[in-house]
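Taken together, the values in this text are just the output of simple stated rules run on the coordinates, not laboratory data. As the structure is a computational prediction, the values presented were derived from the model and not from experiment. Cβ atoms are built from the backbone, for glycine too; each structure is taken alone.
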Structure 1
Amino acid sequence: MLLHFGSKPTLVVSSPDAAREIMKTHDLIFSSRPNSSFGRRLMYNHKDIGSAPYGDYWRQVRKICVLQLLSTKRVQSLQQVREEEVKEMMENIKRSCSNSPTFSALVDLREVLMSLTNDIICRVALGKKYGGEEGSGRRFRKMMIELGYLLGVFNVGDFIPWLSWVNYVIGLEERVEKLFAEIDSFLDEVIEDHIHGKRGEYVGNYDADDGGKDFVDFLLRIQQDKNAEITLGREHIKGIVMDMFAAGTDTSTSLLEWTIARLLKHPEVMKEVQKEVRGVAFATGREFIEEDDIEQMHYLKAVIKEMLRLHPPLPLLVPRESTEETKIKGYDIPAKTIVIINAWAIGRDPTSWDDPEEFKPKRFFNDASSIDFKGHDFQLIPFGAGRRGCPGTHFAIAIIELALANLLHKFDWALPNGANGEALDITESPGLSIHLKSPLLAVATPHY
């Protein structure tokens, strides 16, 4: 449907066929991004990847990020980092259980999972963790939560420019400036640590032949290379690094939290997937599930697919903007039209899915077995598709599979006070990525 949000014509796409026309048939025409005043400020004048307009700069920066952080080869090379961080998370939960007289512990899964994803991305992008319950780790996580809110909030000034003053009255402009100052200070500190070699012992897994020990090192090397294809200033580096966190931390946390919540509401599915996970662990004889083991866990993978269908990390994909007039489904769409693709509605479309509102992972063993989430099947597009599809799909799924498999292997999970699954509130909270309205609290009991 075509809406008019103030001065901006806005096309809302809620069917697989229309999504295919936008992201495949006319992908080039719809490969740019609309200008956003909050995004422009927080993402360094759109010098990142996600919000940059389509063009040479976007192509070159995307190529750098894919080759140096998000390619299949690079993701595989970072396996040790993921496994070490998941092991540390498991040890922390186990320690909490050991300190309890009941040998079980109440776990705030949102806090635990956000810490995990933040630490992994810090290690591979910045060269060290910014951890600790108090201090920079918690500070950084709070910044990410605020960033997700401000990038997703309705900014009336973008659609009705003469009402921009409203943002000052309700305090949004002040929040944007405060957050930008915090982000900018943090990233300045990170870059200075790299320049002066003060970041401490490196804990990632980059090769010296790549010109640096981590992602920031590599970007600094490009900055200093006079023969490089692209010129990077400090603001470019900040925008690119910020994008890695904005895209990776909150979305992965959200999907993991939703998955465990759904399994708590459906204990029969929880038991079945635990049986599979523990069976693979028994066969290998290892206490900790490694990434190579997950290829045998077909039901676990089906559960994750079902969660991507029901609860895509970004229910409304990052908006696109048309660069010229075209036709979609026979209708004239003017140039400079904003396009919002409703991945949430597409994943629940009754013409594509049987019982679309039901949590049924086994659907991916039957009629939907050939459907994947990597941008080729438009019934399931949680990461988008085409030129502007998410380049970090493989990176995110590797974290989600490993974390979920080990949480289900090493612990039995239950709701507090013996409540059954029907008592769990799965109300959604608004935002760029959709979390449970209330953090997920669950009782972990070690499984031996």
Structure 2
Amino acid sequence: MDTKEKIDLIIKNVGGKENIKNAWHCVTRLRFELKDNSKANITELKSIPGVLGTSFAKDQFQVIIGVGVDKYYEVLVDELGIDATAPVMADESEKRKDTVTWFMDVVSGIFGPLVPAIAGAGMIKGLMGGLVALGVITNTTDTYKVIDMLASGVFNFLPFFIAASAAKKFRTNQYLAIAIASILMFPTMVSTAQAGEISAFHILGLIPVPVFNYSGSVIPVIFGVWGLSYIHKWVDKIVPTAAKTVVVPTLTLFISGLFTLLLVGPVGIYCGKGIAWIIGSLFEVSPTLAGIVMGAIRPASILVGMHHAMTPIALENFATLGYDQLMPMMFIANLSIVGAAAACYFKAETPEEKQIVGSSVLSGILGITEPALFGVLTKYKKGFIAATVASIIGSAFIGTFGVRLFGYITSSIFSIPAYIGPWFVYAAIGWIMTLIISFSLSYVLVVKMDKSNANAKSVLKHDVA
């Protein structure tokens, strides 16, 4: 069965084209906004080759594909005839979305496509930061400066990347969105903020335009493009057709640019600082407690597709603090899932089951845990409990010893070099501890469960906890 045939089946079993309001994807999932969620045939969807599972998250329906989801999405776009940049008016159901649903939709839709760029640059940046911390290299050499350009360019100009992705999510003109980012990143604004001599420009000597360094910021440009999407629709609606070509972009850019500089940009800055303060306060109260909280919620957040909600928080930490302690805990959670799934390999009875578990473990080591979660741990449910316990213990441990990263990276085995530095030993101990605990607990819990039931074969196949 080729990809097109699989997509045709997916479309059919989410209720058909007429039931799909919107569709996008993150790193591992096709995400749908359906008119009627009850029309989704979950049983049939799970039987499609290549589909690892499904998940409902508020008003969002997710079909878990794993690695290669972008190829599925390309076919899906062709089949649905989606114009990712076409402006559309929100209907009543869209307007009724609660804040959590809106936030999840926005985060998954914007940050999913950006992961390759920020992960690749973050890997280089994290590795260089670790080598500097160890004294292996210095940050004054030309070699370092060149490599730093490779690593830091994405983060310094992150608003441009976010603007382009947000334009697709909000279905507005991508180039006008990038223009909004260019306003925030214009050298006059950045250099004035860095100089710190004035707090605001004044239009006509009366209206203050707050001065901030928006380099590497996340929330302001999202708010700016969100505002642009509505302003663009409004302007396009009131301008006569004969004048649209010139007048619409002119008025849109002028109004949305001022709206961003005067209102949503500063609000976004303060929101970002507020989020960083909340997370920082939790670490100040107790790094161990912070680890416990993060370790407990991370596996479940992946299961329901909310894990991308932590991406903007980590990016804000890098922008404001220069480092982040959440991403090491994300890696710990991934390892806990890998360890628990690996133990289930010894419970599988058929070569096919062993192959599924083995491939999911390999995928988890490479940073994609959905196959292990949906292909293994939703079946062996006590294995999921073991993974969560190990995630809590491992995250509490590395939180206690202050393990941190200096650049955004994916949570995979390839990210290990980025941890090189003063905290590497504690990170390594945390990794080993997590794998051992998750594997051991998963193996023991599943074995005890099997022995408690006379029909062990049935329990093994269905793992009714």
For relative contact order in percent (Cα under 8 Å, 6 or more apart), structure among 1, 2 ranking highest is 1
When FRET efficiency 1/(1 + (r/R0)^6) of positions 14 and 230 (r between Cβ atoms, R0 = 30 Å, to 0.05) is computed for each of 1, 2, which one produces 0.20? 1
Source structure (of 1, 2) for semi-axes √(5λ) of the Cα gyration tensor in Å, computed value 34, 29, 22: 1
Among the shown structures 1, 2, from which was the value 19.6 of mean count of other Cβ atoms within 10 Å over residues 110-117 calculated? 2
So helix-only ellipticity at 222 nm (-39500 (n - 2.57) for each DSSP H run of 4 or more, over all residues; to 500), computed for just one structure, reads -20000; which one of 1, 2 is that? 2
Which of 1, 2 leads on FRET efficiency 1/(1 + (r/R0)^6) of positions 414 and 430 (r between Cβ atoms, R0 = 30 Å, to 0.05), largest value: 2
